[in-house]
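Some structures are shown below for you to check.
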Structure P
Amino acid sequence: MTRAYDDIINLPHHVSATRPHMTVLDRAAQFSPFAALTGYDSAIKETARLTDERVELDEYTQDALSDRLQIIADRLKEHPKIAITYFLPDARKDGGAYVTATGSAKKVDEYKRVVVMTDGTAIPIDEIISIDGQIFESMIFHSFNE
């Protein structure tokens, strides 16, 4: 009984005279799956990514933030450690995220409407929703004691 490939099974492996030998990695790449929808997965992830909406502050809160910015501006030479939470708009879609920058303020620029931190972070004053720090806690204690 003869099998179907008996005539070729013992022949030597063919080596091309005109084409270079292909590496195993290049050969495997030929059989890798084809991504017909390139970028589809990243588009789905971007659509599913959640962003926060900007919170509108009332006048009382805006006045309190303005007072705190003035205190910081008056005490810049002391380099008080503060934490500023502000809205950072998203570059790709509506909304953004609330970010907290912690450190010392280097400059409060009323003309450009930014607070510049010592690490170089520029925080837009109009996007700030809270400013915290030990400098404000000590001022509250002084007002209660007087």
Structure Q
Amino acid sequence: MDTLITRKMEKKDLKEGLKIYKEGIEKGMATFETIVPSEQVWDERHHATLRFVAGEHKREVGWIGISPVSTRTVYSGVGEVSVCISSDCKGKGIASKLFKILIEESEKAGFWTLQSSIFTINTSSIQLHKKMRFRIVGTRERIV
């Protein structure tokens, strides 16, 4: 992974980022969404400056970003984290590197809580979040 480069995500990165997101949707355990949003919708849903990409050999292999959890002012420092890594690059520490950057930059931007919603069957994501010092605060059941 010495060729891994991490940087702020730019609009030109959205197309490749959404391809990686599509992989997660197809696996059925990386996101609660069932269709890939348009670049515009994804862009509008995520914090403008707290999104990062990782690439190697001129290829985007992962991304991380924050979405607001609420429009209420009291929750302005709370963000929902999304992280997606290309299926052929998982287990190489890419997500951890992206997470470290995101945590550092989100704290500078005034975020005081980051959270994620993860399927219980997605044990690798749960382990990643625990490694990044997240903790499980509950499990949602019987959501319709």
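Just so it is clear, none of the values below were taken in a lab; they were calculated from the coordinates. Fair warning: this is a prediction, and the values are worked out from it, not measured in the lab. Cβ atoms are built from the backbone, for glycine too; each structure is taken alone.
Determine which structure produced the value 4.7 for distance in nm of label points 7 Å out along Cα→Cβ at positions 47 and 135, calculated from the coordinates; the candidates are P, Q.
Working: P: 4.7; Q: 2.2.
It must be structure P, since only it matches.
Compute mean count of other Cβ atoms within 10 Å over residues 15-22 for each of P, Q and report the one that scores greatest.
Working: P: 7.1; Q: 16.6.
Across P, Q, mean count of other Cβ atoms within 10 Å over residues 15-22 peaks for Q.
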* Could you tell me which structure in P, Q was used to calculate relative contact order in percent (Cα under 8 Å, 6 or more apart) as 19? => P
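Which of P, Q yields 4.5 for distance in nm of label points 7 Å out along Cα→Cβ at positions 23 and 127, as computed? Before the final figure, lay out each step's value.
Values: P: 4.5; Q: 1.8.
So the calculation was done on P.
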* Quick one: mean count of other Cβ atoms within 10 Å over residues 55-62 came out at 10.2 when computed from one of P, Q, so which one is it? -> P
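Where is distance in nm of label points 7 Å out along Cα→Cβ at positions 31 and 103 largest, in which of P, Q? Write out the running numbers ahead of the final one.
Working: P: 5.3; Q: 2.4.
Answer by largest value of distance in nm of label points 7 Å out along Cα→Cβ at positions 31 and 103: P.
If mean count of other Cβ atoms within 10 Å over residues 7-14 comes out at 13.6 when worked out from the coordinates, which of P, Q was used?
Details: P: 6.6; Q: 13.6.
Among P, Q, the structure yielding 13.6 for mean count of other Cβ atoms within 10 Å over residues 7-14 is Q.
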* Figure out for me which of the structures P, Q the number 21, 18, 17 belongs to, where semi-axes √(5λ) of the Cα gyration tensor in Å was derived from the coordinates. => Q
